[in-house]
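What follows are several structures.
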Structure 1
Amino acid sequence: MTRMLGYVLGTHWITNMADSIAELVRAAGAAATAGRWQEAERTWGQVRTLDPGNVQALFSLGVHAFQRGDAKGALELLQTARARAPRDPMIPMTVSRVFRELAQPEQEWGSIVDALEIDAYFLPGLLGKAEFLERQRRPRIAAAAFRDALKVAPEEPQWPSALRRRLEHARDVVSNDTEDLVAYLAHQVAATRATVHAAVADRWDEAVSILAGRSRPYHSECHQLHVPRLPATTFYDEALFPWIGELESRTDAIKSELQDMLASCGDAFVPYIQYGPGDPVNQWDKLNHSRNWSGFHLYAHGKPVDEHLSQCPRTAEALALVDSAEISGLCPNAMFSALAPGAHIPPHTGETNARLVAHLPLVVPDRCRYRVGYDWREWREGKCWVFDDTIEHEARNDSDHVRVILMFDVWNPLLSLEEREMATALAGAMRDWRTASAEV
């Protein structure tokens, strides 16, 4: 009975002490959070008195000692904490900070390496490594280390507040290093690039950008039918489209018809993005049901809009000249596309690389730009271009006036007539499958 009573009393004492330690730990943390450093240090001292091997107390007291300028005492406490928690990378990283203050770079570097050997993806460790290399005046190696840190870090809006300043510095270092590298690579290969045929020279500018890390490769991303093994070409050579010259010659007539139509029925322009309630809008949030990007549809999802075509007979005649892609339920599409002043169409991709998209610019203020993949261009009134809209693209109107183009679908010229039929048949079969599934 006496032995049992002693066991119960001992257990009770241990439980009470554990509760007391936990309460002190909470109090110390609250004091530190509130900036009451002396109170926090005293409380951690109480924790250590009750539990001499408490890692949290040893670490925190080491940090407090360092803040007071007692580097030797800080090292003793931190090294004791490290011996008791050898798999915690934050402890050697804090030790490295003490060695930095003591101007002992070899020991500082060794502690950083120790932390990264515990966790190779430890963000404070990666930043510490890069910062050390930067202080050693090894800028290119430091920039590579900062790149590694940014790869591990979350997206910028989620950067931890304690690391934000250091991550911002990392971002700036990497950005500057990237631009320096782009300039260096471009200079080194300038003579060789001059020998490359002009039609393909731009791809080597993009290769430089990708190699330097300024941009990424842009691939075809189709929401519906993807035709494999077609090249991911941004803007196509206009020589592949024999109808372009004749279409461009009709620009004035089409523009005149557009202006007449705007004067008589401008309210027929409707928001291009129209998601319903409950639909995920993703990048289209700002443009959903917005007249910042609106269209007057002449063909929509493969069907003519007869009422609108009858109001624009010369435009309809011009569209009859082009090699319109015809995939039932998908295309052709054709419309006057209006982009309001200050509007931005965010990066997105299209439905199928079996078709391409053409723009005939009609009303183009200054500071209106378009990007497909790596390539930025400015619209020029009456100058048609054709591009693959399954490569990420975006549009900007940074002017004070509306921009209007005629936008329409054409076949990808790299497909044979038989392959066009395959694309139509395959897309139709997929549509039939989905329709039948919806009816079951």
Structure 2
Amino acid sequence: MKGNIAPGDKIFKIGSKTLSDEAELTFSGKEIRKVKLNCKISIKKDKPISVFIKPDREYEHYKNVSITLTSDIIPTASINQPITKEKIITQFSKTTDTPFEFSKIEVDLDEGLYIPKISEINALRRYALKKLEELVCLKFTRVPVKVKTRDFKDKKHIPFKTSLCLMDMNTSFDYSKLEDVDRVYIPLKFFEHSGYKDCISAINTKFDTYIYIPTILTSNYYNLIWNTINSALAEFNISGFVFSNLSSIIKMKEPEYKKYDFIANYTLNTFNNYSAYELSRIGVDTVTLSPELNKSDIQNISSNIDKELIVYGRLKVMSSRYCLLGHSNLCYPTCDAKCRENKKYYLKDRMGFLFRVIPDNFQTVTNIYNSKIISINPNDLNIDYARINILDENIEEINNIISTVKAGSRLEGQDYTNGHMYRNV
């Protein structure tokens, strides 16, 4: 032992093989809890071997359960090696992979007998325990339950519209040059920053504008968040909100927000008809379907509210309540947003794929995005809105993506993926 150690110091044990082995048993798949049994075995000359088994006490589901079996084994007279009680007990006690163990085994054995095949004793034990288990299972007869299911009648769909979600914005872009979208989602953090006012105004003048509420809403930023929302509502013509968690929806159900459209983001995991129905009950007007659904699942979802699907963009793979760049950019603990100086940051994995890192000093949250871009053909998907998520693309690229989506096509290349569209969930 090394270090500054003196007699009388406390020593703490940090590992125990016994405890580790016991813990490993709990997830090994082996039976841990055993039902204890009493057993009587009768081995008589010129008679078949018989066995009687019952629980050693009144277990809840084993009341009045017992079993008696007679085998085809008939002992013969032994010449030189008669069977012993100890041998019979040893063979019958091998219940390792079953939910049973014997607490008491009585053997009524005549002297001088021989059993030709000892494996027959093992087979008798296995068969007896199996029959005992079947008797207990018969007590659990399931009665079919009649469940009243809701009748989901799908709304009549017209050719889909397009939504544009600007996950990141650039103050040097002229957003008035955007074309052919029906609504635009702008993250809340850009409404708090005065430098983006002209960008937001250019969008708001031309398109239906929605405030994109972040997934993480920390309590210490609570007042700032709602003050920013109310200021944005007073300054711009806002059509509605994109909610990323249930708490935001509940908060916005107050009377002054009733006139706005509510869109449930994909983070709320709209996975089937029932989740869509429950969200509609709390006032949601549009659900964004989970990106984990495949084409068949999407086509089978029917709902009286609008359905939206992300057909283009990088999906967020992680949000961290920590600024990954704070120390490397020497801007910690005071932040002057050096990360916004038209620089791009990435995490590189062992395969060489680059995952885009977007710092957010609004709540000190770092968002990390997938290295691959989802690009899906929106045709035949039974959706009302095709959503385009924008991260690093310029105005010309955005308009090209919009045109591709509106034409019912997708972008091809090694940077693009269909996601789960043709996979099983």
Structure 3
Amino acid sequence: MSTCPALFISAPSSGAGKTSITAAIARSSARRGRRVRVFKTGPDFLDPGILARASGAPVYQLDLFMGGFEHCRALLAAAAREADLILVEGVMGLFDGDPSSADLAAAFGLPLVCVIDASAMAQTFAALATGLANYRPGLRHCGVIANRIGSVAHGRMLSQGLPDELPLIAALPRNAALTLPERHLGLVQALEQPGLDAQLDAWADAWDDALRPGFDFKPSRFDDAAEPAPARGLAGRRIAIARDAAFGFIYAANLDLLRALGAELRFFSPLRHEPLPEADAAWLPGGYPELHAAALATHPTLAADLAAHVAAGRPLLAECGGMLALLDELTDGDGTAHRMAGLMPGQARLQPQLAALGLQGIDWPEGPLRGHSFHYATLHTPLAPLAVASNPNGGRTAEALYQQGSLRASFIHHYFPSNPEAVAAFFGSHGH
């Protein structure tokens, strides 16, 4: 059993400022020399990039559907063994979704605060805060954070009516300069924000100024759980992985698993026109090919190299944006059509409204995997699906899995630890 201070940061809804508050706490603590480990609840690639920059360490997902309880417990245990502080950012509102942030906080007994956007309320703040704290028994609420307050007097007003066991931990002023840029899938990627570190320091300063004197993080107990090491089914295998602003949606846990399976990972940037590395298998993860379609279309060798890779029967996994980059044509949000690599027959078009969103379970030929889907693109392909996913919450999103030779493609962002054996079997398959 390990003990480590911890805090779960949630809110009544999306948009309250969970990411900026979590990043502010992480950067403030890291500046003081604390080893901070941050987790994000549920599937997300954008917030973790910001939080990793704030904390100086990779950010992992905690998802009771994608990874399961034992996997989440092992991730927390590993963090507790090496960290001085564990932060977990929730998803949506505290009780939204299934599994919800509340389910995760309850499963591991984590101390909990809610960030409430107080910009348009006064004494009702206390009613909302106490309602959140009392709605579900058994959660360890240790205080509340007010965000976007108008003045010191406003902050005092907000604290009126809060019970002693639910103190106002911090009240942060409204400041448009501290807002992060967004685009259609959410926050702009950390690697595309040259001023991010200065902004994170400004957030940390605001947190330090707003924090109630005497507040300290409550210690939590974590099981000394560890997942059994997988069989090294990819020992000696080289996997080429696209990684840049166009292909940035990569779970840290996926890379850890591939390495644990014995694979040697070879990263390359299609955007910088780097060649496909010599490899036994390849992975094109999701990202924003639609924002970089012109640069991708002018890569002098990528399409031919990928075609030769597949012709040799070597496995290629293309997820969401990675799949879009392999089509005949991709029409961006401005209506401009771009020629893509032409390895997978079909066309896709970016639309203004969300096309799909939800957790996904899919049966690969090698076994079941879990993941999620979130995109604005619609796809038209003559390929018949190899399999169709299901949504555990009964939502409409049910993505197809396509196979053409050794190419496997889907809108799903797969979470590899959900089935290490299936992942090893796919990436370990041999060409002719």
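Thinking of 1, 2, 3, which structure, once Cα Rg over 2.2 N^0.38 Å, for residues 175-286 alone is computed, gives back 1.52? Only one of 1, 2, 3 returns 1.52 for Cα Rg over 2.2 N^0.38 Å, for residues 175-286 alone, namely 3.
Of the structures labelled 1, 2, 3, which one yields 140 when volume of the Cα convex hull per residue in Å³ is computed from its coordinates?
3
Values quoted throughout were computed directly from the atomic coordinates according to the rules given, and no laboratory measurement underlies them. Please read these numbers as outputs of a predicted model, since none were measured by experiment.
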